[in-house]
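Trainee: Input: structures, listed below.
Every read-out reported here was derived from the displayed coordinates using simple, explicitly stated rules and does not represent laboratory data. Here the structure is a predicted model, which means the values were calculated and not measured. Cβ atoms are built from the backbone, for glycine too; each structure is taken alone.
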Structure I
Amino acid sequence: MRRVLILHGWGGSDAPHWQSWIASEIAKDYGCVSFLKFSDIDSPKKDVWLKELELEMDRFRPDVVLCHSIANILWFHLCNKAELPRIEKLFLVAPPSFKCDIKELQSFFPCEIPKNLYAKKSLLISSSNDPYISQDEAKELQEALHIDMKVLQNAGHINSDGGYGEWPWLLEEIKK
């Protein structure tokens, strides 16, 4: 079984969020999962979260990383900071706009698009109606990263509010 690291966004991803569901599905089959809870989830600080992620990367050594929301930007900062061990799969789910002006998230911006994602296979997953990024911006990001993109129709920010509690498709993608 692969070692799966789950990185939540602003406010966390507790149940009934799809990240919690995937963590529990992996764990109940004796899979290896780390569902890292960052410090101060309601007022995140990039430098603090980056240190926590670096420690977890060294400790856990994941094969698969699942990022949601601001965790995508955090992953980009990590990729821009240092050379990383290459992972098997990277899922970038519902990244926010690089023009994000949410006060609580300002420490994450600006952010350069990384030249290397340190993953053998990467997939950007966006929604046709995500309130935090337009489809044009998501397409520009996908092209800049040179990776595939899957667009979900009317999934909002791809969280439990958008109907993403259980997400069997993504669980199967992780297992492939």
Structure II
Amino acid sequence: MTPPVLTTERLTLRGLSLDDADTFARFYASDHSRFYGGPTGPVESWRKLSMYAGSWPLRGYGPWAVTLTETGETLGMLGPWFPEGWPEPEITYFIDEAHAGKGYAREALRAALDWVFSEAGWTTAISGANPLNTASIALAKSCGAIPDGQAEVPPYGMMDIYRYTPEAA
């Protein structure tokens, strides 16, 4: 399946590609990636890029590259996915630290939630967050997610679950 392209006021969400490898390498080399299985080197970050991109043909949905419409610069990755072992379908995300705090993640998350609820037919979605990842938790809550307990999320262990519904998104 070819991922649809979503646009917002400032962003374009497009399918992941090799053009995003540098953004993945930078993110996964950073300390912030500790909440996403990092830090890792460029070989492992390339594998993670491939894993996320592979969700589209396997599931019919997956994360997008989050890019600035004006320049095409990749800011991060965000979107729906449901890997083996996860408790249920999730919206996953990261934005490169150089672009944090500008509202890009919130703008992209709202577009992704609109898509999963209107186009993919989801009736609920979650985001799993390490309790120490306060930025991720704040983002989920800002888009209407409510705390919904904890769940085992392999290989990360117990995570706090934040639930989105069409009404709250």
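Trainee: Just checking, which of I, II has the largest value of relative contact order in percent (Cα under 8 Å, 6 or more apart)?
Mentor: I
Trainee: Now for a separate question. Assign the value 0.75, calculated as FRET efficiency 1/(1 + (r/R0)^6) of positions 13 and 117 (r between Cβ atoms, R0 = 25 Å, to 0.05), to the correct structure from I, II.
Mentor: Working through the options, I get structure I.
Trainee: When distance in nm of label points 7 Å out along Cα→Cβ at positions 53 and 69 is computed for each of I, II, which one produces 2.5?
Mentor: Answer by label: II.
Trainee: Just checking, which of I, II has the largest value of mean count of other Cβ atoms within 10 Å over residues 5-12?
Mentor: Largest calculated value belongs to I.
Trainee: For which of the structures I, II does the calculation of distance in nm of label points 7 Å out along Cα→Cβ at positions 45 and 133 return 2.6?
Mentor: It must be structure I, since only it matches.
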